[in-house]
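*Asks:* Pasting the structures in now, so scroll down.
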Structure P
Amino acid sequence: MKKTALHSALFAAIAMTAFAAQASQYPDLPVGIKSGTGALIGDTVYVGLGTGGDKFYSLNLKEKDAKWQELPAFPGGKRNQPVSAGVDGKLYVFGGFQDTDVAKNQVINDAYRYDPETNSWTKLQTRSPRSAVGASVAETNGKIYFVGGINQEIWNGLFQDIAAAGGDKDKEKAIFDPYFNLRVQDFFFSPEIVSYEPATNTWRNEGIFPYSGRAGAAVAIKDNKLLVVNGEVKAGLRTQTTELGTIGKNGVTWKKLGDLPTPKGQKQQEGIAGAMGGYTYGNYIVTGGANFPGARANYQNGITDAHRTGGLKKTWHSDVYALNAKKGTWKIIGNLPEPIGYGVSVSYDNKVLLIGGEGQGGKALTSVQTMSYDGKKLVVE
């Protein structure tokens with residue numbers, strides 16, 4: 001019995017390594033893109049911004065030997081952490097961080113549309129009512145749902161104060177220290193679920209997310225069910241919780257699901273932000289993301305500056321989690337070859353594509369990986 005179990009474990013490890021070593025069926029990005037954005041429209045995926053500057057690229061996933069095609073430059077300029085979604089054959093891009101004449105890293109709330117038929121961009125006559133930075137989006141029935149988002153006034157004010165400090169390190173410390181010592185609830189991350197309907201160019205309040213506001217959560221929608229996985233709840237601190245919302249005529253109603261399990265070798269599940277996930281053979285799987293191991297314990301012990309206390313280091317992850325939709329529980333089903341986070345993920349042809357992102361240490365990636373899971377076996381290419 002022991003020999004059989006050992007043989008099975010060895011075989012599983014060897015098989016997983018073989019899966020990871022398989023060449024991806026899709027070409028690498030022309031440039032490394034992290035903290036950018038992207039979305040799927042039909043058979044074509046669009047990816048850009050972030051470390052890609054003002055560039056956007058498209059790839060026809062159905063076409064054999066397809067190459068990435070560069071689109072016209074994004075008219076809104078370079079920016080980090082925008083969000084995007086595809087609706088009715090068009091790409092919509094919202095917000096982001098941008099350096100301005102006032103200060104660096106300012107949150108902007110503009111919106112743009114790309115039309116593949118005319119290969120052109122249009123700035124929309126609208127503005128997001130809540131910060132799109134830190135928000136996570138998913139589309140269904142012609143509407144784009146926004147979950148979470150940082151507080152625009154607090155963030156912009158922080159960097160305006162830093163600009164006014166004129167490079168004085170003591171003044172900068174006096175600005176940053178109170179910010180990082182704020183409690184979770186005092187970061188005022190958006191608790192509202194907001195939707196945008198391109199057909200009518202209107203925004204709608206879809207109700208309150210009854211848990212802590214999020215930044216950088218993984219989200220997905222299937223059959224009018226809105227899934228939220230982890231995310232940041234204050235600077236440097238994540239949550240391990242997951243939730244499921246039901247989209248109805250009067251907004252979204254919520255229930256808690258199980259927490260992500262603790263990976264081997266960790267004291268507890270810290271939660272992840274910047275994770276990447278999607279549906280494959282009807283199963284939702286999620287991977288990657290980053291956190292500061294030890295930050296959750298610090299906060300539980302009353303240390304509000306949780307991630308800067310004790311020499312904690314930002315750590316990227318490779319664990320792959322699968323949701324048991326009937327039970328609302330999670331399990332770890334394997335690992336990626338290398339840690340990853342803050343890239344673009346889309347579901348296509350029963351695979352989850354992981355496009356770009358950043359690896360351990362924050363290096364911008366050009367890779368395009370795929371994951372598939374049939375409920376029994378994880379395959380990574």
Structure Q
Amino acid sequence: MILAEVTVPLLNANEPEARLVSVHVQEGQAVEKGALLFTIETTKAAADIESPASGFVRLLARPGDTLAVGARLAVITSLADEPIAAAEAPASAPQATALRITQPARALAEALGVDLNTLPTDRLITEEVLRGLIGQPLSEFELPPADKPYLLVYGGGGHARSLIEMVNAIGQFALAGIVDDKIPAGERVLGVPVLGGRAVLPAVRARGVSLAANGVGGILDIHVRVRIFSLLEEHGFDLPRLVHPRATVEPSAVIGAGVQVFANAYVGSQAILHPRCMVNTGAIVSHDCEIGAYTHIAPGALLAGHVQVGERTLIGMGVTTAVGIRIGSAVRVGNGAILLADVPDGIIVQAGRFWTGKAADPRPA
């Protein structure tokens with residue numbers, strides 16, 4: 001029995017189609033309502049698509065497909081192997097007359113001097129499509145000589161620069177380059193070359209680069225950071241623990257894969273940092289704390305002992321907590337807030353607030 005259909009949403013009123021970038025599930029996989037299924041993009045935006053129901057996902061599209069708004073990406077069924085009606089052919093978009101090109105592809109075209117008027121208008125032009133049209137292979141780069149394991153950095157913004165500085169201070173890796181979806185290939189960030197957008201990931205992996213670090217901080221939207229981790233893992237990259245030599249991590253603390261601990265941070269005795277979380281510059285995670293996956297402890301935050309923080313939560317700059325409280329998953333705590341009680345899942349605590357368990361607590365005097 002089909003419980004729900006998953007279709008291409010309208011992201012932009014002027015674009016009747018979208019490209020399927022990533023599929024985050026397997027055929028027949030059991031999923032819960034709200035589980036991440038797909039990532040799609042148009043020339044102006046990218047979006048994640050979640051499951052509308054719990055059940056088993058039956059895939060009807062593949063990565064790289066360009067689909068019209070309303071086309072079926074998948075159906076959710078009550079059984080994993082029940083027969084389903086043959087999928088309708090993906091609805092094709094109306095023949096376009098204006099160029100539709102993603103921002104990374106536009107930046108690459110400008111960097112290479114490609115005349116946009118020469119590009120076809122019957123498809124969405126991504127960076128990968130553009131390289132194919134102009135005959136530039138994705139693997140057109142050279143790795144620097146190195147006697148250390150190569151490490152790829154995804155992202156070229158402020159967090160990525162801090163990450164590059166930390167990797168250089170650690171001294172255990174050779175930087176293979178940067179992958180960024182907005183910075184044109186060939187530019188440099190702190191001397192590290194930009195290899196291209198996400199389309200070059202297979203070529204980088206094929207060159208033997210097996211380690212990668214997430215240089216997207218996700219301070220405004222932590223889901224962006226989560227998606228980058230998923231993208232890197234889908235392409236076979238391992239995520240090493242990165243701890244700045246000026247950070248202090250007690251020997252009994254447990255540090256998961258992909259965790260980043262920046263300069264002057266402190267991680268106390270028997271603290272647990274679950275995979276892919278981050279303890280930013282000067283933050284304190286006291287003894288017996290537990291930090292959930294993907295959570296970001298921002299610069300200068302101070303967590304007292306025995307504090308538990310859920311997954312995908314942002315603890316803002318300068319936040320302080322009482323001992324032993326629990327901060328839920330998908331929580332956002334604004335800069336300078338003082339937490340004196342448990343914070344339920346999904347709550348937003350405004351900057352500078354005392355939190356005693358009520359969303360309407362006044363600002364401190």
Structure R
Amino acid sequence: MTSSCKIKDQFHKFFPEIVRCLKSSSTLSELPSMQLWIEKIVEYNLKGGKMNRGLAVVESFMIFKNDQISEQDIETAIALGWAVEMLQAFFLVADDIMDDSLTRRMKPCWYRTNNLGVKAFNDSILLESLIYQILLSYCKDRHYYLPILELFHDVTMRTSLGQAMDLHSTPDPNQSPDLSKFTMETYDAIVKYKTAYYSFYLPVAIAMRVSGIQDERLFKQAEDILLPMGRFFQVQDDYLDCFGDPEVTGKIGTDIEDGKCSWLIVTALPLCDSAQRQLIETHYASKDPSSVKLVKSLYQQLGIPKLYIEYEENSYKQLTQMIEGIKQQLPTSVFQGFMEKIYKRLN
């Protein structure tokens with residue numbers, strides 16, 4: 001078994017321990033029905049994904065620490081990896097409600113199960129609260145407890161701001177989109193805050209803290225690479241939402257129907273003539289399948305798939321150069337590992 005497969009196996013096997021830890025908290029001791037509900041929420045929303053964010057904490061920690069890694073160190077890193085997955089679940093449960101999404105990880109979104117509807121929003125809040133239960137249980141006596149606690153709070157706020165910007169750029173149901181809001185500047189701000197911080201910077205920053213790194217300049221160097229990497233990842237996500245295979249991606253894309261400020265629309269608009277722009281004003285943000293088909297056809301006419309391939313290749317080269325530039329300060333294998341996972345991905 002390769003080192004990566006071994007870490008993945010350990011990570012998954014630790015999940016029941018996380019569930020036991022959460023259910024045994026003093027807060028839940030008098031609420032047996034809620035213990036069962038918490039278990040149900042966690043089981044449904046944390047399992048079934050690729051676990052890239054959580055695994056990145058463990059893999060990065062082992063690279064940064066390098067030697068003298070105790071079993072307790074690994075357990076702590078795994079627990080913190082599950083805390084990151086809990087953060088991801090919290091965001092996704094809420095995001096799916098706001099976007100009226102249908103599927104997530106090849107199954108119905110949580111709010112579409114158990115006749116929950118908008119009641120599921122409270123479950124997203126519960127998931128967020130469980131993050132801090134994990135931190136308390138596994139880190140409270142460690143020197144890095146406060147920095148990691150602050151890191152989770154900071155990243156949660158940044159991601160929530162990104163979500164707010166995303167929502168504010170999206171038209172209300174049955175309203176035409178305000179195309180002036182769909183700019184590359186707006187898109188970059190949304191992506192940086194909504195995706196890049198929690199998906200890329202957070203796992204690595206946690207690993208750095210746990211491994212004993214305290215030099216803030218090194219955190220800044222990591223951030224300067226990981227945020228552009230997060231943008232690269234989100235552009236891929238936007239493209240797959242439109243042109244990916246739902247059987248492979250695990251979700252049915254709805255960015256066109258929802259009127260999202262995506263990479264495709266902000267790239268397409270400057271290329272449009274007046275008739276094409278009018279088509280977007282009429283059909284973008286429409287739930288009508290024929291409208292969605294027209295927008296996708298326009299993307300094809302404008303050469304968006306070709307521009308995406310060019311973007312992917314250019315971004316890969318730029319990020320590879322950036323990683324090479326920090327090899328004297330930080331182990332490049334941490335960042336190369338991220339690139340291997342996301343380059344040319346189909347889901």
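Only the coordinates and a few stated rules stand behind these numbers; no lab work does. From a predicted model like this one, the values you see are computed outputs, not experimental measurements. Cβ atoms are built from the backbone, for glycine too; each structure is taken alone.
*Asks:* Comparing FRET efficiency 1/(1 + (r/R0)^6) of positions 168 and 328 (r between Cβ atoms, R0 = 41 Å, to 0.05) across P, Q, R, which structure shows the greatest value?
*Replies:* Details: P: 0.20; Q: 0.70; R: 0.45.
Once FRET efficiency 1/(1 + (r/R0)^6) of positions 168 and 328 (r between Cβ atoms, R0 = 41 Å, to 0.05) is tallied for P, Q, R, the winner is Q.
*Asks:* Sticking with this structure for a sec: To which of P, Q, R does the computed value 1.8 (distance in nm of label points 7 Å out along Cα→Cβ at positions 56 and 104) belong?
*Replies:* On the way: P: 2.7; Q: 3.4; R: 1.8.
The value was obtained from structure R.
*Asks:* Identify which of structures P, Q, R gives the largest calculated value of relative contact order in percent (Cα under 8 Å, 6 or more apart). Working shown, then result.
*Replies:* On the way: P: 14; Q: 8; R: 17.
Going through P, Q, R one by one, relative contact order in percent (Cα under 8 Å, 6 or more apart) peaks for structure R.
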